Structure 1
Amino acid sequence: MNPLPLIDIAPLYGDNHQAWQQVAEQIDAACRDRGFFYITGHPIGPARFKDLLDAAKTFFALPEAEKLKIDITRTAHHRGYGAIATEQLDPNQPSDLKETFDMGFHLGADHPEVLAGKPLRGPNRHPDLPGWATLLERHYADMQALAQTLLRAIALALGIERDFFDQRFNEPISVFRMIHYPPRHTARSADQPGAGAHTDYGCITLLYQDDAGGLQVRDVRGEWIDAPPIPGSFVVNLGDMMARWSNDRYRSTPHRVISPLGVDRYSMPFFAEPHPDTVISCLPNCSGPGNPPRYPPVTSADYLLSRFADTYAYRREETT
């Protein structure tokens, strides 16, 4: 039996306030107890994921030199291809056995924030594959819409204005990522993880995973439990920004990926992160006597950049 909650969010696409409240209560309980849950009842269908999975397999099968034409370490705004071992999510273990493709909210070279050199702002860098850019840009927009629908329910659960997060997600720095995990036998050492234990940096993460398995979540007792794939679902988890906003009412939950034996694994997380100038500070109703704010205010961009510096060697080099 899967110990993580499974929540049908279909009522969030209707106008029944009581149904909204029931979904919000389920989400609140899941966020307080686990920090991880599954959602179904969303509008993104299986055909989309088949197309994305086919695209990911095509891209990651390209020669390394072709993928490195959009090398993420050669950009100022963190878009493109990350080769195997580019990331080290757990500083106590070797770099991760995975390769990635990252995209964000596309801003053209003539956008004022790009011209001003603001961090994490710029155009996406797509591989030269037929239909790729159209497919991924459409999916990014659909995932942002889904994330904001879920965040309206979370706002209701937190007792704040339903559009609180909507106001802060104009031209966001949300990231859509494709990940390829090679089989475990290709690891450089026995202790090289697929993805080392970590918490996510942003607000919420919505994860599509194929049927290979390997995702594990650390529960409140410190034990690692499997989060197996459920067809048609997303796995949702809370990131550090939500923990800071809610003053740890909702904590970001550590998780990791154990590379599967004998098969390749593909997953596609969407990291919902607000406009870079958004100040992340304790919500008024999440502190009080005996429970002061636990984190200093910080902008979304500054927090992300600080975490990137811990995770990516090339980002550390830029800041030293």
Structure 2
Amino acid sequence: MLLAVAGAGAALVLHAPMPWLLGPLLLVAATRMAGLASACPPAMRQGGQWVIGTSLGLYFTPMVVAHIGVHAGFIVASSLFAVALAAMGTWMLMRLAGTDLSTAWFASAIGGASEMANLAERHQARVDRVASAHSLRILMVVVIVPFAYQWAGLSGLDPTIPGPREVRLPGLMALAACTCVAALFMKRLKLTNPWVLGPLAVAAVLTANGIEWSALPGWLMNVGQLLIGWSLGDRYRPDFLHAAPRFMGAVALYTGVSLALTAVLAWLLAAWADIPWATLLLATTPGGIAEMTLTARALALGVPIVTAFHVTRMIFVLLVTGPIHRWLTRARSG
């Protein structure tokens, strides 16, 4: 925890973008790769995810929900694009690193790292390489995108204000209780990302129906980002940069090409949608839900739109990754 706080403090002093997320992430990752035996308890990551999920749900006012419905077609297009990126990544990893089909496919799918690792294990793929690939992809996206936006001055172009704006202690306690119950219920059902999606769903339903119990305090948002950054940095190990350098190089190239193609897709969608290009780029970027929505919130770039794109894509990818893998395996063997 002290390392995470120190990282946030250093990032604040250096005026880095998203200091409460990137500072802990980079310092903890560096010390972990250097061999320091620190650890982030699972409860800490879950706490950070709860903060993020709840805060995102508070943006879903009735007007915003209607706005998202108008752009459903673009959200579907983004999900299909993610599958196309996975196909490209599979080809690149097989050609450039000699990776087997199963490992390449699950390492390239734009889904949650833990979910893709579970699918990889179920289909006899290299779980260690799949997990390493997703860790590197998330690290690259989380570092490159905020710094690029800060350098280009892309912020505040599509601001969205959350429904409740005032912190009320009784309402905050009721909100915390309901969202935690939802998270525990989703966890019991073994659904993906329960501590993000459960609180998000409850807070969004309440806000969309005009029920505004309380906003979240600013300091709590900073703590949530710190916990997410700490947990992301804790994924790295001393052998991370030395393991299968050819494979990791191919993953890095795939991630870079994906970011470039995503920028083109966002530009194309912006020609038809009344959404700024900068918001669409965040909405379609191959990063994780928590990281990209945090970036959208920090940069005041269409938080609900970015959230809707990423949640839909994650669910879609989880549903189709296994069946597509089975089709690819049959096609290759046939």
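Name the one structure among 1, 2 that FRET efficiency 1/(1 + (r/R0)^6) of positions 65 and 209 (r between Cβ atoms, R0 = 35 Å, to 0.05) of 0.75 was derived from.
Comparing all candidates, it corresponds to 1.
Given a computed value of -8500 for helix-only ellipticity at 222 nm (-39500 (n - 2.57) for each DSSP H run of 4 or more, over all residues; to 500), which structure among 1, 2 does it belong to?
1
When relative contact order in percent (Cα under 8 Å, 6 or more apart) is calculated for each of the structures 1, 2, which structure yields the highest value?
Going through 1, 2 one by one, relative contact order in percent (Cα under 8 Å, 6 or more apart) is largest in 2.
Read-outs: derived from the displayed coordinates by stated rules, not from any lab. Since the structure is predicted, the reported quantities are computational estimates derived from the model, not experimental observations. Cβ atoms are built from the backbone, for glycine too; each structure is taken alone.
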